[in-house]
Structure I
Amino acid sequence: MNAPVPKRIIVGVSGASGAVYAIRALDMLREMGVETHLVVSQAGRMTVNYETGLDYAALAARANHHYGPKDVGAPISSGSFKTMGMLVVPCSMKTLAEVATGVTGGLLSRAADVVLKERRRLVLMVRETPLHTGHLRNMTAASEIGAIIYPPVPAFYSEPKTIEELVDQTVARCLDLFDLDAPATLRWGEDLEKGKR
């Protein structure tokens, strides 16, 4: 008999722009009682600090557990460590390429590779624009091996008034992919109807 999967998610943060999405994801997961295991690439640490002013210690404090980018002996590098899956938020084109090819360059892409081989949920919040054909091919390759490609494209049907509302809705919809119902989610036909907000 298989043991139930704990409410535990790996959160990877790479060097792409969009650190605010990672911060909100960690905060929402904590509010929902989901155990988080954080790994941040070296470029991710730089981007978080540049975009938000947070240093690595402040970001890591938002997670239950955190690991260094080269710590390939961490629990999240093994398939025997059960999780609901992994969210890479944001996901750089470099990290996408490592996932798509299975050539892992550190703990972040190693953990993603493990999630795929164990047939768990891997969501890549890819962040780049414009996209060249190599980017698109890597997205296709990653999708073909089981990843979900989730660019942080804002939705406007919820009539957001602030950037924070846009970020919250994007992250909340991303967490839907793990069957997690974030309180910030506004749903069409439930919370929202055209002309009735």
Structure II
Amino acid sequence: MRVVLATGNAGKVREFADLLAPAGFEFVTQATFGIEPPEETGHTFLDNALLKARYAASRSGLPAMADDSGLEVDALQGAPGVYSARYAGPQASDADNVDKLLKALADVPQRARSARFRCVIALVMRADDPAPYIGTGVWEGRILSAPRGTGGFGYDPVFEDPGSARSAAELGAAEKHARSHRGMALAALLAEWQRRR
């Protein structure tokens, strides 16, 4: 099935394609249709995932899938949360966001740096789809004091996976898919897809 992927993030495109291609999904990015992403005005990851998916479906006339995901740090009362991608400002780079996070946690001891990646993925068959497919995933871990690794994107270099004691940026793609919030959310969405087909 041909699906518009409502993201401009190259890392997410690779992960979606890797995980869902075997199930028969063929992804085209919203940029293929000249679709600019809408403003993310939702207060939850689910709100934003649905907003982006419905917008891409309305502009393309095709089924659309979108995720909203982010990092929740307990010592920061759940921040950056839904603002993860723009934590250091609207045009912030991954490095800018990581730098701001590490500065905010500079005086927080390692034992108090618990955090999680959270992801919600929505798939709509059309813009006004009354029963979208939803998948969610959570990856528990902690924030390191300095970046490690060269893989991944976003906050991966400072997020330690407790099962391996490595940063998300030090994990290979297959390992990351098996452990990550996005991998879990995609698996949940795929299970729902197969159950309802």
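FYI, it's all coordinate maths here, none of it is from the lab. Small disclaimer: the values here were computed from a predicted structure and weren't measured. Cβ atoms are built from the backbone, for glycine too; each structure is taken alone.
Side notes on the structure shown:
- For Cα Rg over 2.2 N^0.38 Å, for residues 90-137 alone computed as 1.82, the structure of I, II it came from: II
- helix-only ellipticity at 222 nm (-39500 (n - 2.57) for each DSSP H run of 4 or more, over all residues; to 500) from the coordinates reads -11500; which among I, II: I
- Distance in nm of label points 7 Å out along Cα→Cβ at positions 18 and 50 - structure with the largest value, from I, II: II
- Structure responsible for 0.45, with FRET efficiency 1/(1 + (r/R0)^6) of positions 34 and 106 (r between Cβ atoms, R0 = 41 Å, to 0.05) calculated and labels I, II on offer: II
- Calculated for structures I, II, mean count of other Cβ atoms within 10 Å over residues 2-9 is largest in II.
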